[in-house]
Structure 1
């Protein structure tokens, strides 16, 4: 399955949970695919990958810099993970 299809599944999942998922334009090399806003106030970035996809070195650097600032950056790989995704705050309650 192509990454584009994984993105569509992920966007639908976020809507099911009451959130909004915006495509994050590639402003800086390595920035994640999506910025996600959830009703509980959770805001984070999500990198979407096709099954078997891997982060590039510049993506790993971007994620590390964001994490050092306390920013959440998640990686969702494939359609199964996209369909099951929940934001970290919600996943702690399940």
Structure 2
């Protein structure tokens, strides 16, 4: 079932939501990398990262975070590490 953009299964799992969320954010991250290679300013790139990717990750997170498993949280952390390594954001953004 999808409620306000958050996918929840009949077993109260949000793993499908996490999968689609990471996929969507990965596509946005790829677009930011392309923009960086075409000369986008670093400060502007970080603003777009916060406005698009971080906003997607935080949307309704207080509602679905309690239903995540350790595997889901590891996948989210892995995505954030990959975003930091790609250079699209500074490393102190979420600390």
**Asked** To which of 1, 2 does the computed value -18000 (helix-only ellipticity at 222 nm (-39500 (n - 2.57) for each DSSP H run of 4 or more, over all residues; to 500)) belong?
**Response** 2
**Request:** Using Rg and Dmax of the Cα atoms in Å as the calculated read-out, with 12.6, 35 as its value, let me know the right label among 1, 2.
**Result:** 1
**Message:** As an exercise: mean count of other Cβ atoms within 10 Å over residues 16-23, calculated from one structure in 1, 2, equals 13.8. Which structure is it?
**Reply:** 1
**Entry that produces 18.4 once mean count of other Cβ atoms within 10 Å over residues 32-39 is calculated, selected from 1, 2** = 1
**Prompt:** If mean count of other Cβ atoms within 10 Å over residues 8-15 comes out at 12.9 when worked out from the coordinates, which of 1, 2 was used?
**Reply:** 2
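Since every read-out is calculated from the coordinates, none of them should be taken as a lab result. None of these values were measured; they are calculated from a predicted model. Cβ atoms are built from the backbone, for glycine too; each structure is taken alone.
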